[in-house]
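> Take a look at the structures listed below.
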Structure I
Amino acid sequence: MERQARRGGWIEMTGAMAMSGTIGYFVVESGQSIWNVVFFRCLFGALGLLAYCGWRGLLVPWRFTRRTFGLALVGGVAIVLNWVLLFSAYGLTSISIATAVYNMQPFFLILLGIVLFGERPTGDAWGFIAIAFAGLLMVVRLDLSGFSLTGGYLAGLGLALGAAALYAVTSIVAKRLQEVPPHLIALVQAVLGTAMLAPFADFSALPAQPRQWGYLVVLGLGHTCLMYILLYSAIQKLPTARVAVLSFVYPAVAILVDYLAYGRELSLAQWTGIALILLGSAGVNLKWRLGLTRPLRPLAAGD
């Protein structure tokens, strides 16, 4: 039974990450402003999650305390703004580059751990941070020759980094909400996002073609409702290390989709920079060793 559960979790996690990798394509092809895209993603996602949570009996009784509901709202603000920044970065850089930079998330988690909780990263963790930062510098330096500084390329990189930082905030909040069903948290955050972005949505410029509406519906019901259901189910079944490894399906699929759909070709140096970012992220997530962490000195007799 345990083996079957893990196999199911592996399939669910792979499916969720593969879906994540196609988000950029649906955002671009919808032809809508970023505000409209995120608004409809939240709206359709909230409707789907409401139906799912109702079917699972998660709506009654009310499962939030005042504290946990407040934390869920904080996480909701962070995740919604995360989507706004990341989707904006797609148009200023590319789906491939924005996704690679977005995978700097683990390093922001470390920095927040230092600031908020006084945590002390190991020497190995700092080493992998340096590797990822070197990769980021390669991506930036490489494209400066091909993109005007006024064209928004650096702004796009900044937006992707900002999205990664906001995702780290969401992750920290989620750890404080372990007693609340995650699907219910996602529902609250989707409803909050709908309310947050309604004033910014341009209802005079709605999609003119059914296909564009289809992209928005898939972003909401597929990439929000279904994806979160698969993701949370997989996390419950798989060890953390396996979840971390399978998370790299996301950038791999995003880069492939960017190439197949838009012909985005990356040079060897760009591939190297992206590989260094992903290597650094994997090293932090999986706690790989570089030999930079000093072993604890055993206590001598009489100490």
Structure II
Amino acid sequence: MKNILGQGNNKYLIVVVGPTAVGKTSLCIHLAKCFDTEIISADSRQFFRETEIGTAKPTTEELKQVVHHLIDHKSIFEPYDVKEFEQDALKILNDQFLTRDVVVMTGGSGMYIDAVCNGMDEIPEIDPKIRESVILDYQEKGLGYLQQELMRLDPVYYQEVDLMNPQRLMRGIEVCKGTGKSFSSFRVKKITKRPFEIIKIGLERDRKELYQRIDLRMDQMVNEGLFQEAENLFPYRNLNALQTVGYSEIFGYLEGKYDKDEAIRLLKRNSRRYAKRQLTWFRRDPEIQWFHPENQNEIIGFITEKMKNN
């Protein structure tokens, strides 16, 4: 197969990032139509077929408008990590750049975005049984246990990681237990120069406006059957793919830890906290140019100017 990624002139990856519910999907569909291209999803919550309502995937109508890649391409029963995503996304880019000059990639998962833009450190494969054991410990002992365990196993990574993000904490712990080395020892942060140009767009709204949109989205999900979806997935709650906002709160309700109203309150609160963590991650990247998602003409003007001056 011809490898366009070995040639790399005048090919552009437009990366659109931002917090949950900010409006990435509608803008990216607009951009894809404008540049006659397709969209790669870099949202780690949308890879899995079984998680439909709770991950806010594009609607059927939106998916009909523009081809989206890496949505519903895996089952929750299939292990899938950042390295595999990087390989899959690069293969899609290779295929797309054979006939196109522009591809759009979007999502709120910072590690997955970084993997495609910069490459990632090589971390040995971890035994799935170790991962399952760490998840079970989290469910039985809570977030505080994960924090203490990571501090014991890898004090360096403990100082860097988002201590409110159980996914990151569990990842650090499982690597320590699976390799006998600290997770931080694998994070050398080498950057791989990609043979295509990357234009990064960040979307942001006023905090009050964003939080209102998040609360509204949660209400819509509940009305669309989120509790029923989570109940169907409840027997598989230990799977890594389900350790995420939108399901863990309802699993707690189904386990009898609190009532339904409290579950909905936690859904909204934790989604707002998730959005805040996403913004913190993306704002560390000086290459991201920030816009309000409704300023479509301004965004397109910025992109075309960057292409012209390249």
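> Identify the structure, out of I, II, from whose coordinates FRET efficiency 1/(1 + (r/R0)^6) of positions 80 and 256 (r between Cβ atoms, R0 = 30 Å, to 0.05) was calculated to give 0.65.
The value was obtained from structure I.
> Consider the structures I, II: one of them gives -15500 for helix-only ellipticity at 222 nm (-39500 (n - 2.57) for each DSSP H run of 4 or more, over all residues; to 500) as calculated from the coordinates. Say which.
Computed on structure II.
> Given a computed value of 0.95 for FRET efficiency 1/(1 + (r/R0)^6) of positions 56 and 104 (r between Cβ atoms, R0 = 30 Å, to 0.05), which structure among I, II does it belong to?
Only one of I, II returns 0.95 for FRET efficiency 1/(1 + (r/R0)^6) of positions 56 and 104 (r between Cβ atoms, R0 = 30 Å, to 0.05), namely II.
> Could you figure out which one of I, II the value 1.05 for Cα Rg over 2.2 N^0.38 Å was computed from?
I
> Where is relative contact order in percent (Cα under 8 Å, 6 or more apart) largest, in which of I, II?
I
> Separate question: Thinking of I, II, which structure, once Cα Rg over 2.2 N^0.38 Å, for residues 160-215 alone is computed, gives back 1.53?
I
The numbers here are math on the coordinates, done by the rules we state, and not lab data. Since the structure is predicted, the reported quantities are computational estimates derived from the model, not experimental observations. Cβ atoms are built from the backbone, for glycine too; each structure is taken alone.
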